[in-house]
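The next part holds the structures, each set out as structure tokens.
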Structure P
Amino acid sequence: MRYSLLFAVVAVLLGQGPGLAQTPNNAVSRYQDGARKVGKGDLDGAIEDYSRAIVLSSRLSKIKSESNEADKVTVIDPFTANAYTNRGVAHYRKGEYEAAIADFNSAIRIRPALEVAYLNRAAARRELGDLTGALTDVDKAIAINPRLFEGYNNRGALRHDLGDVTGALSDFDTAIKLNSHKAEPFYLRGYVRIATKDFPGAVEDFTRALKLSPDMALAYQGRATALMSQGKLQESIVDFTAALQRNPDIAWAYFNRGLALLVLGQEAKGEEDFKRCLALRPELKEDLERRAKLAREIRQSKLK
């Protein structure tokens, strides 16, 4: 199986970047309202507030080109780029990736050195399948800020997507050097180590991730997968169960726990897990049937 590693998007905090000396107070207020609404999950309300902040902190005028008439934003201060970036993040979280990219483009036009706008545009491009464009954007973000923790995390995930395992491991190593108190790079590196069949290393990475973030369901899922690959079925079942207690929608946890249960002779429990897996991911039916047949054969061979 192949896992799609998670990507981070980053909002701009009010104090980041150039000062707010020129920014109208009502624009700042709308910006703060938008941030609060994002925190409450009100993405539509946040988009509305960021849109108002953009209007209040910029001046719109018409210009004529040779072919058509277009709107041009004459920016009062760089604060507007922050508002575009955060509105793009809200669109991203809604799954509106084209709208998110349009906002990140606007932010970059205003502040070409705003690294988080490139980082976030890369995330949206990845969701749309443009891995090459995403990699270019993350490279740009890292070039602007070589200590951008999220940049190395995200580039590692992208390199994993592109099959560059060595590059992915290098990026996660760098992210850990920059901040060893974050769970994400350990968790992400663990999945790359599964891909390279370094199962003991993967177990170590997932364990470190869980020490930093004890409720990370996908870290339990990853460690369980690595344990299962080493034949440690009982331990893997404990971790698959812990993953599902924290997130009952991980289809692969049901899939693999069911296989482990079959090998251990717990047929009824295994079949129940397969039903739950297929309820979430019916397209896995053929693969599940093939793997379940193999699990039963392994069980029979142990009984001889």
Structure Q
Amino acid sequence: MHILTQNEITQKQQQLKRRGIKEISEMLVFGVDFFSCLFPNSNIKIGNPGKSFKLPANTLLKHKTDQIKAWVSKVLEDGILINTNDEFNDSELSPVFFPSAISTKIIETLLRILTCKGDLSDSDYFFISNVTSAMSLDSCKVYGIIEQVQYESRRDIFQFIKSQLDEEQCDTCAILLLKAIRADNEVHPAEIKYFEIITDLLGNSQARLERIERDFYDFEKYLPITLSDNISQFMFKYLVEIVMCDKQYNSEESQFIQEIGQIFGFDKTRQDEIIQPVASALMVKSEFFQNS
């Protein structure tokens, strides 16, 4: 797999930031123009009872839109700084209120920025939760956006993986995913989303699907697994996520992960280095978003 350099990641994140701010600015301009059409040359009273004054609506609206753009810019820039700047401080954000379309665009852009560097970490989820709370967004809605952005990111990664592997290697990866789903001898609803990746790895071929169903219990015929170290690490991390996505990690699943780690040639230390961040991120994700 091609691993982006830090400079490439930052460049891509800055592009996403600029695009997001541009799209949000266009929404704000439309809102101001629409208000001006409905209430031309209007004034807005501000202040407290007994001590208020009027300002031209256009003047006040420009001031408020500038404040909004500054808030959005800071949030997106903080998303870029997470995990790359030791001095980054995830302080409490000031509460704001945005229309649904704008708040959704902010979360989508932030998530795309965060996923540029790979999977979301526990600190990413803490920050997303902070932004969600500041905008008073429904955490269940944010969970749906997280799942969509992660799905698109993983789809792109697996498209690249497919381009690097031959048919037998893709079949091997498909069997690994299926074995992870069935590691506890049942299919949890949270695991259903992974079936699309399996069918995609198989090129949506019914014949290949029937073959891996036949070979599922005779996996040894696919050993040893010949994947590059980068792809092996990504697959191992992905398999860990699958077995943990139902918020349980029983002995059968633990044994499966250990066996797969050994097949990939990962010693216990390297396995733990991959497993612990995934487990921590899923725990925080569940606490802030999935339990709502």
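Values quoted throughout were computed directly from the atomic coordinates according to the rules given, and no laboratory measurement underlies them. Nothing here was measured: the structure is a model prediction, and the numbers come from that model. Cβ atoms are built from the backbone, for glycine too; each structure is taken alone.
For which of P, Q does percent of Cα pairs over 15 Å apart, for residues 148-235 alone, calculated from the coordinates, equal 52?
P
When you work out relative contact order in percent (Cα under 8 Å, 6 or more apart) for each of the structures P, Q, which one comes out largest? If you can, show how the numbers build up before the last one.
Values: P: 10; Q: 20.
Evaluating relative contact order in percent (Cα under 8 Å, 6 or more apart) on every structure, the highest lands on Q.
Assuming 9.1 is mean projected area of the Cα convex hull in nm², for residues 52-179 alone as calculated from a single structure, say which of P, Q it is.
For mean projected area of the Cα convex hull in nm², for residues 52-179 alone, the value 9.1 is produced by structure P.
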message = If FRET efficiency 1/(1 + (r/R0)^6) of positions 44 and 164 (r between Cβ atoms, R0 = 41 Å, to 0.05) computes to 0.10, which of P, Q did it come from?
response = Q
